[in-house]
Structure 1
Amino acid sequence: MLLVRLIVVVGLVTGKDDGLARTPPLGFRTWNAYGDNVNQTLMVQLADALVSKRDSNGLPSKDGVSYADLGFDDLGLDDNWQACNGGFNGSFHDAEGNPLINKVRFPNMAEMVAHIHDLNLKAGFYLNNCICPEKSATLWNPVEKHYEGDVTATTAFGFDSVKLDGCSAFMDLKLWSDLFDKHAKGPMMIENCHWGLEVPSLTECPYHFFRTSGDISNNWDSMFGNLQTTIKFQGESPISRPGCWAYPDMLQVGRMPNFIEDRAHFGAWVITSSPLIMGHDLLNAEANKRVWKLFSNTEALRISRTWAGHPGRMTKSFGNAQIWMKPLNDGEIAVLFLNGEPKKTSMILHWDDVALKAKASSVINVWTGKDQTDLATDQGITFEIDSHDSVMFLIRPSKASTGIDTSSEDIFSHLSSVM
């Protein structure tokens, strides 16, 4: 029997205590779709696209809902806003540490942010840049001048969140955090993008989400490999939790080889409570049509946002075919069957794998919305899945299957006590 021991030690891991990122952040960032081909006009267009109402196919409509309505309301600018080599000693900062903007690409950064805010969106900035990186911190004396210049500018432009990359010499995430706390007009959501080289401990997390991996590419091996880097943060005392989420990089959903792999990728990020930062071409009608049923799947988004003591973790594997589980409220359990094998694979989830004593009372397919309780046998659920495909189930235990009141939080204690 697989031992599922999801023990919660309340209070060990602390994110920034400012009320942000209590659920995994949702949003969009420019790099995956546009790379360094960014400018102010594009950002304005992307903001408009996020608030555009869409029909059931993801196409603009007078009625319907927008990405922002679904919670994807943080629009992040990535690299190439800076005036490369235009500053002090060939940097993109002046001698006082103030960042220099490429005015051809971004003639009025504050005006751009104001437009984003006018649409009730949040605006994200990007620092410690990788295009024309600044490798020598000793140019600024003291070095804090450089940090303070970036923090002051980010705040003055009105940004609400910031991605701190790992390319330049300014790698002190605690200093960044302290300076934003000191200078920002309100809480600043911070992403640690140090590729898993700097991660939180059980007692300190001076940012809201942290990269566990290198950069993601739009292929299965990259996506699946990045997912595996989250495992070390999903232990019995999980480091990934509200205010301090493990993050295997931005989504390539809509850019994978096909929709089946898009869906598997999306499900893997959902089941692990990873931040959902979209990266497809928001201005392309076909791309929006392709991904809409995923990003508008309210049941999947509910699973992503629910915190019932654990972010989710892999509980069983058949080679590269894996079963991942996340406990939800009121006794529900989300389960993802994910097939990383090169061929169709049969996987079985036994009821005792998820701490149940008998057959569950309800099994819902999250991808289709269909009731598939008929799959449940006295032993568990067996499902055959094509290569690189997935299925996500919502399992509702009965009192008979747990021996406890599943309407209470005791279900999690029960999962934690399986030996």
Structure 2
Amino acid sequence: MEVRKIRYFIFLRDVAWLAITAFGGPQVHMSMFLDLLVNKKRYITEQEFWELHALCQILPGPTSSQTIVTLGFRLGGAKLAYLTLLIWCLPGVLLMTFFGILIAYLDAAKIPLDFMYIVQPIAIGFMCHAALSMTSKIVRTNTGFILMLLATLVAYFVHTPWVFPITVAIGGVATAFKFKEQEKEEKTVFRVQWANFILFWSALLGLALVGYLTGWRLVRLSENFYRNGSFVYGGGQVLIPVLLTEFVKFKKYLSQDEFLSGYGLVQLVPGPVFSFASFIGVLAMREYGLGWQIAGGLLASIAIFVPGAFIMFFAIRIWEHLKRYRVVKASIEGINAASAGLVIAGAWFLVGSLGSSWDKLVFVVLSFLLLQFTNVSRHVLILLALVGGLSWQFYK
């Protein structure tokens, strides 16, 4: 028993190291997980690792976060998994909460965000690159291409938060009918454990009901992020346009410049992109004072990460059986295609919002080309943009 506890402690120490060093988004995160947790520490085999990653790819929520949490679950059950999630998310969440408080203070003091002038269009360039990268990797059939185009048009022209989960669900159903193209696998009888599934829906409906009855912004904010964490497929690059629509275009909790500033700053933060939620949570509560801002940031983070954990705890117990069903495998194509369309719509909207600001358009194109054709990292680009913006504001 003591040996097991020591192993768990060492695993959590490794997670903590990754939490403060894993810059660069999900692709870099997966490479670091593979190198440290699989090749060096051998917590699981490489085949087991990629099987867990495949499961997380078809579940809503942050893919890299769910992968490392799933690994914690395999090693030590739910308790170790929750500790893994906490340690992995905490550095990024705290930093983005601080950045949110800083932006709120600047707004209250009437200090313009001129020093973020270059960061904002570069963040748009990041989203454009994510749209191209995601599309080229996962949209490979005519059906997928059509679904991607339809999702793009719907998400761009229909301005309601519910369009995102509905679009993704329709995409999955559309390709589920192609199940006969999938190879048959032998099915086995299995027993479903419904506890986490019931917990997931109870929390979602409970938050929605309490938020509706009370109108308290903190509760409604928690419901908003819980819902977004429940139905976003494709990780952080899909989450960004969802949050943009709900909190900037629809609810106007923060301005587009503030949103883009936060999206740029999250590139400087280690860990999951979903920690961006804490930044929005802070600004959504700015009119209530510092204590409520901190509460908004922390609750937004909890709300956006927890549903993915509930779903994962439910799905991992039946994954070996579920993945044998051709309908499940076929639906992944439509889910991915619709998710790609959501990212394209977000990038399209942001580029269009620049209007005739040719200088910002230049930075969008420049950052896109640098990411596409060089190995320069995102946090280096953001640091350079911050230095350039501060220099410009100081000397103007």
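Values quoted throughout were computed directly from the atomic coordinates according to the rules given, and no laboratory measurement underlies them. Note that the structure is predicted; figures quoted are calculated from it, not measured. Cβ atoms are built from the backbone, for glycine too; each structure is taken alone.
Looking at structures 1, 2, which one was FRET efficiency 1/(1 + (r/R0)^6) of positions 60 and 92 (r between Cβ atoms, R0 = 25 Å, to 0.05) calculated from, given that it came out as 0.10?
1
Here helix-only ellipticity at 222 nm (-39500 (n - 2.57) for each DSSP H run of 4 or more, over all residues; to 500) has been calculated and equals -7000, so which of 1, 2 was it run on?
Values: 1: -7000; 2: -25000.
Going label by label, the one that fits is 1.
If we compute distance in nm of label points 7 Å out along Cα→Cβ at positions 100 and 388 for structures 1, 2, which one ends up with the highest value?
When distance in nm of label points 7 Å out along Cα→Cβ at positions 100 and 388 is calculated for 1, 2, structure 1 comes out on top.
With relative contact order in percent (Cα under 8 Å, 6 or more apart) computed per structure, which member of 1, 2 shows the largest figure?
Biggest value here belongs to 2.
Computing FRET efficiency 1/(1 + (r/R0)^6) of positions 116 and 260 (r between Cβ atoms, R0 = 35 Å, to 0.05) for each of 1, 2, which one ends up highest? Don't jump to the answer; show the numbers that get you there.
Numbers: 1: 0.55; 2: 1.00.
Checked 1, 2; max of FRET efficiency 1/(1 + (r/R0)^6) of positions 116 and 260 (r between Cβ atoms, R0 = 35 Å, to 0.05) sits with 2.
From 1, 2, which structure was Cα Rg over 2.2 N^0.38 Å = 1.02 calculated on?
Working: 1: 1.02; 2: 0.97.
The read-out was computed on structure 1.
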